[in-house]
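Structures incoming, each one as structure tokens.
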Structure P
Amino acid sequence: MARLLIDTEYSSIDAYLMGSALTIAVISDTHDYVPQNLITAIESADEIWHLGDICQKESLDRFRALPPDFQSVQGNCDPFGQSPHSLILEKFGTRFRLQHLPPEEPGGSVDAVLFGHLHYPVNLKTEQGHMLNPGAINGPRNGSRSSFAWLSITEKGSWDWQLEPI
């Protein structure tokens, strides 16, 4: 099973200790708001995963035009139907399910469920797996700030989840 590191900062020393890492920018709930500081931050990622509520096709096209590989799922405010409702992605033996709405329960056939919709961050570990939400770019709730997350996964299958305010 994957191991979740709950450090407050991620450094090059951590990457060295963890082995070579794949860096994924995980974003959600942009609702047509794609600030330049977000683009600048995520364009250096190896991959970008969007957890839904992009809203306009022009915003979707903007993400797809970035150099990193882009994956997205359909949100409840996405009218264009160009993304699946959920995706299961496996990286170095660790399985992640991407979806927009919160899961009824974590786990199943995956190590972690990544979801959006709530507009605030969630990092919950249970016996069945992890439930992770990067918060929202547009319209954060419950006193949270606009944020996304960095998901770093090593070749050994260990991974780290770090929130990044914007």
Structure Q
Amino acid sequence: MDRVSALRQQLAAQPSATAVLDQRCIALTGGRIQKIHAVRMSASDAPHVQDLEQRLGLSAGECVRVRHVSLNCENIVLSNAWNWYVPVRLTSSMNAVLENSDIPFGRAVHELGFRREPLHTQEKDLPPGVVFRNRGVLRRGGDDAPIAFVIEDYTAAALP
């Protein structure tokens, strides 16, 4: 199995890309660093997502926040991620973490027991340095409500 397929398989087996990238960070650093961290990036150039309101099942008055981060192991970029999330479907402490910290989305909302609904993987016509892009919806455990739409770009450094 090639390395891209191996990473795609690891990601498909976990609801949280954060958990997979944490394991990659452990491997890259020989166990010295146990967790990735998120470096906040500007969200002003967010890509347009067709049918975002429908994908997230938004009701009247519900808003969406956008978080754009680079997921790093030390100074090594493993992934760039866009998260469009519905704040009212998260706890106030989760929203505070997402607004004010370097904690990745998957770790911040872990206690919701979310699952990933994969939508599309793209392997061609990608920005330089990106080996593939995943799109998906994260759904809250218990009631299956959509909490986020994600676009995740993975770099060669993330490959096992």
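Values in this text are rule-based calculations from the coordinates and carry no lab data. Everything quoted here is computed from the prediction, not taken from an experiment. Cβ atoms are built from the backbone, for glycine too; each structure is taken alone.
At-a-glance table
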{"item": "Source structure (of P, Q) for FRET efficiency 1/(1 + (r/R0)^6) of positions 57 and 81 (r between Cβ atoms, R0 = 25 Å, to 0.05), computed value 1.00", "result": "P"}
{"item": "Comparison of P, Q by mean count of other Cβ atoms within 10 Å over residues 65-72 - largest value held by", "result": "Q"}
{"item": "Parent structure of the calculated result -6500, given that helix-only ellipticity at 222 nm (-39500 (n - 2.57) for each DSSP H run of 4 or more, over all residues; to 500) is the read-out and P, Q the choices", "result": "Q"}
